[in-house]
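Structures given as structure tokens follow.
What follows is calculated from the coordinates using simple rules that are stated; it is not laboratory data. This is a predicted model, so every value here is computed, not measured. Cβ atoms are built from the backbone, for glycine too; each structure is taken alone.
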Structure 1
């Protein structure tokens with residue numbers, strides 16, 4: 001095991017684990033948000049209005065869903081670059097070592113996990129559409145749909161990798177450093193990941209107590225995958241696949257992803273979605289555990305190793 005153990009070596013003052021994520025998100029939301037800010041100013045100058053109920057919906061400013069999606073995802077690229085640039089002088093650690101503690105990224109795990117999650121999501125959408133066709137409205141516009149696929153495939157991996165590297169990689173290593181407890185590595189970053197979504201429009205539309213468990217459970221599942229697989233490639237792949245699938249195939253009025261997706265879901269049931277998501281999480285854990293021979297007893301093992309400053 002090398003992923004969490006890597007945090008036992010090198011400079012690891014606690015305040016760095018607080019400061020670096022703040023800096024990374026600040027870079028994303030200032031420098032990275034410049035194109036979005038310029039677009040919003042131009043849109044308002046032309047008489048457009050921001051949707052107060054969903055800040056991710058820029059249609060009131062005259063932008064189509066693809067342009068809006070690009071502008072919303074671009075800051076994550078800049079934030080990721082900023083994180084990588086600061087990581088080395090802070091911790092004498094490379095981005096690859098944050099991903100799995102070594103100098104090699106296991107891309108096969110990324111793509112396998114992404115494929116599995118896409119298959120699960122596709123089967124669930126097909127089944128729900130078959131049983132409840134009235135809940136869905138076909139929204140196909142070829143001139144927007146093909147660019148949506150390209151933008152989603154190119155941009156979402158940066159957004160989801162940024163979040164996975166921060167929460168399941170960097171903060172997980174920090175928690176491991178100070179607690180030596182793998183359960184805390186799963187729990188604490190998972191809860192923080194969920195709370196990060198507190199401003200999402202779904203929270204406002206359906207309520208904190210209904211929606212927040214979805215985000216937290218997803219964070220816990222990704223954290224469990226990272227600990228069991230001794231690295232975050234599988235969680236990176238599943239997270240990217242989840243967001244790409246939703247963006248391309250199904251959107252909703254209150255969704256944070258306002259895209260020209262194939263379908264619009266006009267009958268969102270957040271409780272049912274929570275049940276389905278939990279079921280999907282169990283399925284992918286079982287599949288990946290069998291594929292990679294995961295040993296669940298590792299969760300009860302302390303993170304051991306000699307601290308080298």
Structure 2
């Protein structure tokens with residue numbers, strides 16, 4: 001089976017992790033990096049990998065695929081340029097900063113017959129896959145609600161708000177677990193540090209059939225918390241993202257509206273390399289002409305939620 005090589009645009013921040021993982025998969029075909037100091041570092045780490053100061057050199061190469069790990073505001077233009085150059089594209093989240101641009105990219109990939117995959121990393125976390133299978137099996141009974149927390153005293157962004165920065169993965173996971181897009185979105189944000197940029201946000205999603213989901217994200221919080229709680233008619237799941245554990249609470253409201261507590265147990269535990277699984281999936285989709293789990297259409301649904309939430313938070 002022939003090996004697929006991927007050109008990487010952007011190697012700072014998260015991009016360096018893509019570079020390392022693609023190299024480990026023997027799939028790193030070249031890197032475009034505008035910063036001379038980073039190119040010099042990369043030369044020492046990957047002496048056999050072609051380096052370019054201009055991404056257009058990668059697009060003009062014979063490489064069949066491009067990965068994009070640049071600031072969010074550049075994702076649309078670079079992904080569009082890569083698709084028009086005939087490349088399969090992996091672009092980090094978010095796919096774009098508007099639903100119109102996201103829809104354009106999804107349509108362009110379809111027209112060109114190219115794989116378009118978005119880096120919604122948590123979808124490739126084995127714990128999330130386990131939860132999806134468990135919920136689909138009906139073992140938790142009727143699905144009622146999902147509650148996601150992503151909180152920390154963390155990196156403050158100067159362009160996108162906390163929901164765009166921290167909540168993209170969570171919205172993608174919630175839509176994936178429920179299996180459909182929400183019919184109603186509500187959001188409230190608080191601006192404390194910079195004009196026009198919410199540091200703390202609450203997002204509420206209403207899905208057809210009555211399922212509700214709630215997200216709280218903040219980079220202005222005293223402790224780190226990354227946890228998803230799923231409530232069903234027959235029990236509850238708690239996913240601790242830091243420990244990579246899922247605990248099943250055999251708790252419910254029984255006859256006569258009386259609480260029933262039949263104990264709890266850890267039903268999943270395991271550290272994995274979701275980035276490796278994610279990029280392996282990208283390569284497999286190119287090779288087998290398959291639609292990615294985090295394809296352009298699913299990414300459009302995520303952006304629509306974030307776009308509407310931001311509109312509400314800004315009072316537009």
Structure 3
């Protein structure tokens with residue numbers, strides 16, 4: 001008898017990924033490949049992303065599906081960046097095209113959601129919450145620094161309303177600009193976190209938050225100037241982490257008060273940083289706001305949220 005499973009596919013800006021959940025919602029297969037970026041560069045063009053996703057995805061799917069006695073019940077896929085009208089990015093065509101083909105060939109139910117909803121679903125699936133009807137979602141990555149109010153709907157989905165975020169540079173861009181200047185491999189988040197852990201002191205950087213919005217271009221410029229002036233790399237990396245952690249804390253504190261919510265979910269590659277998670281959690285606990293954090297590998301780009309959504313909707 002074939003095992004009934006739920007497949008998720010996500011082709012984001014810098015990661016090709018797929019995941020399989022069983023009938024109990026347990027992860028039984030996963031594969032992901034970070035896209036190749038040449039040394040010294042801070043990103044890829046969309047055409048390069050589409051090419052690499054198109055090349056990577058068949059190998060990833062073969063690795064998790066080949067020689068398995070599976071029946072695909074439903075497929076979840078990221079089809080666009082955000083759950084808003086006219087949200088579009090070519091990178092997601094690679095994954096949605098394959099998902100549509102598989103659904104047509106197997107008869108599996110197809111669920112197309114946004115990349116941002118994929119992050120939310122992966123976060124809730126991994127962290128086990130929040131179970132509140134309303135909570136704040138902070139999505140912090142290379143392409144997004146959004147503060148959203150998440151509200152559960154009768155159909156099982158979440159309504160996401162953007163209530164704040166960065167008005168200029170994204171958190172991941174801040175990290176990568178400093179990280180590349182430090183000679184770290186792009187995307188530089190993991191290496192910057194390791195470097196910061198070796199710091200004996202911290203370079204102070206400005207924090208700019210106005211109610212629910214933040215500016216990160218000023219702190220980034222200040223960091224690069226301090227590096228040019230001879231600042232220690234590890235101390236500067238720690239300063240970047242602190243500046244982001246404190247920025248997020250102030251935004252979330254203000255948002256929790258304004259919308260009268262007591263739970264927060266952190267998702268995105270930047271939100272997988274242990275220092276940032278701990279800082280935000282400790283500071284908000286003093287305001288009686290609970291912070292939910294998924295396992296780090298399910299906070300950064302992955303397809304588990306798409307699979308979890310397909311599984312949840314089928315139930």
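Of the structures labelled 1, 2, 3, one was used to calculate helix-only ellipticity at 222 nm (-39500 (n - 2.57) for each DSSP H run of 4 or more, over all residues; to 500), giving -13500. Name it. Source structure: 3. Taking distance in nm of label points 7 Å out along Cα→Cβ at positions 28 and 212 as the criterion, the top structure among 1, 2, 3 is 2, with the largest value. In this comparison of 1, 2, 3, the computed figure 25.2 for mean count of other Cβ atoms within 10 Å over residues 228-235 is attributed to 1.
From 1, 2, 3, which structure was P(r) over Cα pairs in 10 Å bins from 0, in percent, for residues 100-259 alone = 10, 33, 29, 18, 8, 2, 0 calculated on? Checking each candidate, the match is 3.
Among the shown structures 1, 2, 3, from which was the value 27 of relative contact order in percent (Cα under 8 Å, 6 or more apart) calculated? Only one of 1, 2, 3 returns 27 for relative contact order in percent (Cα under 8 Å, 6 or more apart), namely 1. When mean count of other Cβ atoms within 10 Å over residues 140-147 is worked out for each of 1, 2, 3, structure 3 gives the greatest result.
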